[in-house]
Structure P
Amino acid sequence: MSNNQIGSMVWSDLTVEYADQIKDFYQQVIGWKSKPVSMGDYDDYAMQLPEDNIDTVGICHARGGNADLPAQWLLYFKVGDLDASIAATEKMGGKTVSSMKTYGGDSRYIIIQDPAGAVCALFEDNSQ
């Protein structure tokens, strides 16, 4: 995850039943290259910019912790205090739609739904 500013979009994932086929679709349509990311008994994919091999988005199987996610692009926004953001979500009429998940050891994220029904992920980067 590259951008370090609070409030910025730091990542996007697409979670689908057949990630192998969909990554091939986006390779042909957009020109991304794929890099397998081992999830144990299967691979998800980091899609890379063709000129410099920079990971730009993820395409994931709807399995394990992602099994309950809808097939849509999910945006991840960086927050400074995830617990405070969750409390504000609920206070403002939104709700959490996933359990708390970890990334890279100490960082955490959760998927929320706003009062209009749109979903996104809130990401707290504790890797420093």
Structure Q
Amino acid sequence: MMSPLDRLRALCTALPDVTERVSHGEPAWFVRRSPQFATFADHHHDDRVAFWAAAPAGAQQDWIERDPDRFFRPPYVGTRGWIGVRLDGPGATGDAFWDDVADIVEDAYRTVAPKTLVARLDAEPGPDPR
């Protein structure tokens, strides 16, 4: 069984022209060299194992309203609409959870990627979150 970080990494790196590097001490994913669209957060400023992801307008509030125990407004980037997703705790397992994670990762990528890469993504089959 893959760790949550390995599963998240697989989802992020399956997207076109994604690079990974350490940012603020945690693995982070970028479209090419920049901009960043997701970062792992292993107890980064709190007690959660989570990831933070860019999000389209209104998505942060929508996810938090759906399940405030799993989704949260992360420090620093939450004011820019990013969403935090717990990868530990109740509800952080199973196919439905990883389907949500895959949706959030893809939305994060689409939020920051140039139109040419979004078009390329639309032409390719999506990654399997399991």
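Nothing in this text is a laboratory measurement; each read-out follows from the coordinates by a stated rule. What you see is a predicted model, and the numbers here were worked out from it, not measured in a lab. Cβ atoms are built from the backbone, for glycine too; each structure is taken alone.
Out of P, Q, which has the highest value for distance in nm of label points 7 Å out along Cα→Cβ at positions 54 and 102?
P
Output the label of whichever structure in P, Q has the greatest value of mean count of other Cβ atoms within 10 Å over residues 86-93. Display every interim value, and only then the final one.
On the way: P: 12.4; Q: 14.9.
When mean count of other Cβ atoms within 10 Å over residues 86-93 is computed for each of P, Q, structure Q gives the biggest number.
Can you spot which of P, Q the value 26, 17, 14 was calculated from, given it is semi-axes √(5λ) of the Cα gyration tensor in Å? Going label by label, the one that fits is P. Computing helix-only ellipticity at 222 nm (-39500 (n - 2.57) for each DSSP H run of 4 or more, over all residues; to 500) across structures P, Q gives -11000 for structure Q.
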